[in-house]
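Multiple structures are listed underneath, in structure tokens.
Every read-out reported here was derived from the displayed coordinates using simple, explicitly stated rules and does not represent laboratory data. Small disclaimer: the values here were computed from a predicted structure and weren't measured. Cβ atoms are built from the backbone, for glycine too; each structure is taken alone.
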Structure P
Amino acid sequence: MATERHVIVAGAGIAGLTAALGLARAGLRVTVLEQAERLEETGAGIQLSPNATKVLRALGVADRLAPFAVAPHGIRVMAASTGREIVRIPLADAEKRYGAPFWVVHRGDLQAALADTARATLDLTLKLGIKVEEFAAHANGVSVLGRGPRHASDERGIALIGADGIWSNIAKRLARQRLPRFSHRTAWRALVPAEELAAEFRAPFVTLWLGADAHLVHYPVKAGQLVNIVGLVRDEWNEPGWSAPGEPAEILRHFARWAWCERARGLIGTPRRWLKWALYDRKAAFLGGEGRVTLIGDAAHPMLPFMAQGAGMAIEDGAVLAQCLAKSVADPAAGLRAYEKARRARTERAQQASRKQGRIYGLTGPEALARNLVMRAMGGKNLRARYDWIYSWTPPEPPRS
């Protein structure tokens, strides 16, 4: 494939496929190299706020995803010890207020919708089983060497986009980003058939339980057929990966009877299979790439989950990157620096907000009681207004070929 107008993306996750679709829509040729040999339905639930669904609509992905999505009526915040509702943040009018819906979906459904759209897009090639190992700049662009168990790939393009996750090989070779640091928290996840749960757990809400040194989130996915459950706890367990097995008895120890009501503990005790992963963060701001290479998504700015914006920021990255690079094909490095400048302040603000939210969620004793009273006094609509800066974001209009 000719180098001119050819962009190479390392990673076929949410960030990589979003960027690839935006670039192809703007008239560039794109090759996505993904080390996995097949795109499997991994992960669990994911929240897509309006800033993300706006981009998915613009790229033609939303129609494929809609049959599997659930539009929650709101966010219910619960006191773990009493089981009482603290406040309810409305979301049913998200479309009217922000111009796009708020959805909760299974990560696998989002991945499939992105991949299916990519496969149906001209000038977009998806190569699986290829991990980017080396890259080098030259007079005409960048050369990328990828290897897999069956074959190798030698690509040349005008730019390389590192969308290869929190432990990015591209970031490592750039040597500009600090390594992510363990946050001393672990997330546990499970999926349960909705029919096995009481009505309150199947309802179309994102429900957040706040308790001592832990919190619990659950919401329906797969068009309401499954319920996604995530428990976030303080823990020193620290191993790489997304899918380490977890023992049900172990997670229950983090949700003790003295601090958690039996309804919440009953929900935690329902799944027969739990998976867990350690949470990492990077407090240093995204420093940017170098030359014709840049990073997006978790490779650029790993984010704690307390604002549910990891996917949202990655999707935004892809839209902005496509717009900036398509406008600067004659000088790709300038386009990449424009993307980095456009994204730095917003992603750093989202990272900081996630850390702050995590501290608020983790309050205990009198501080937790004061937090609950303040949230109740503010009311759901005022609390929602605090998210307007995230949800009301509008993607740039991509150039058309």
Structure Q
Amino acid sequence: MGEMTAHVGRWVLPVNGPPIEDGAVLHDGDRIAAVGPAPEILRGFAGKVRDHGSGAILPGLVNCHTHLEFSALAGKIPPQEHWQEWLQKTLDASAGVTPQVRERGIQQGIAALRNSGAALVGDISNTGESLPHLAASPLAYQLFFECLGFNLVELGPLEETFPFFSASRADANPCISAAAHAPYSVSPALFKAVKRWNRPRKRPQCVHLAESGAEGEFLAQGDGFFKELLQQRGRWVPEFRPPGLSPAAYLHSLSFLGENTLAVHGVWLDNVDCALLSRTRTWVVLCPRANVYTAAGAAPVPELMRAGVPLALGTDSLAGNHDLNLFGEMLWLYQNYPQYPEGLWLRLGTLRGARALQRENDFGSLEPGKKAALGFIPLSGEKDFWEELYTRGAAGEWQWLN
């Protein structure tokens, strides 16, 4: 048991319930003990009280999708007019990054996440180099080791092809998952191997889905940009026959969708795809500013919402976004979809993300028993505070309270 402390503010945003005006959060060490109106929480309380004044106390954010290993590319690749050009520039620039520079970038990315309010992150790794840095940081994490191999038409246990899983003792670390990169870069056999590894261990898995129009064209016709890219990289399989399915339907045919799967981006989805993702309870992780930056397009948020697809948020990488501040995604969604409840975007960036990463027992909302990952954003004191909250958060005004 630690020291009992009460944090008081004009607003407390528990996320799992409505905002509490003149609220308080009581924590005992690193766990929340009580949340509610300040007069109730402080009645008879003899511990330390910290009154933060005009502003909002809220839970740490959950960024479900980053690529920390691309952090060294910050500012190297400007916003593009065509997604294919962004991808090619990123691949070329990444090949020139030394391990030492990449390591410094990872450390800077972790600091940027923490400073902007992230308590939990889902990080995509191709090398495993971010793992020790995440493990030593204040961030909670789920590391998705990303498997690629369009030409891996036959393979045995995942550990034989990807030694990281043995070297990192991934089997014993619940914070490590296997991930499949995308339908255009992963063979059916590899998709099934990733699922076989994750399922018995009850680990979440992720995949980039419908990020570009070229992905759908490739699965429909078997040619175009991705065929050329696979040929250039020595991964093309001449025997490949396109399935003639949308990316979502293709993954469903491989039994890869489901409540443990995070499908990232989801830009090129139609109503049939949205219904399929809803029926399978597959998560879609929105990265709206990154999709604008890379010229991927915009995810069909209204269609996803109408279909009841579970949604969460991510920033993607510093190779394809201005920063790793999840409030930037919330502000963009708030500004572009004013028809939805104003607090929805905070929910997607906290509780929904924690559920997607299977960590809602510890993160995502202010509830007794959860980790006391508390932050504060100063506000002017108005009752209509949502726009100011997102704007100030995006401007970097987050303050950790513990």
Cα extents along the principal axes in Å, for residues 8-79 alone from the coordinates reads 56, 24, 22; which among P, Q: Q
Comparison of P, Q by mean count of other Cβ atoms within 10 Å over residues 232-239 - largest value held by: P
Structure responsible for 28, 18, 16, with semi-axes √(5λ) of the Cα gyration tensor in Å, for residues 200-367 alone calculated and labels P, Q on offer: Q
Parent structure of the calculated result 0.35, given that FRET efficiency 1/(1 + (r/R0)^6) of positions 152 and 352 (r between Cβ atoms, R0 = 30 Å, to 0.05) is the read-out and P, Q the choices: Q
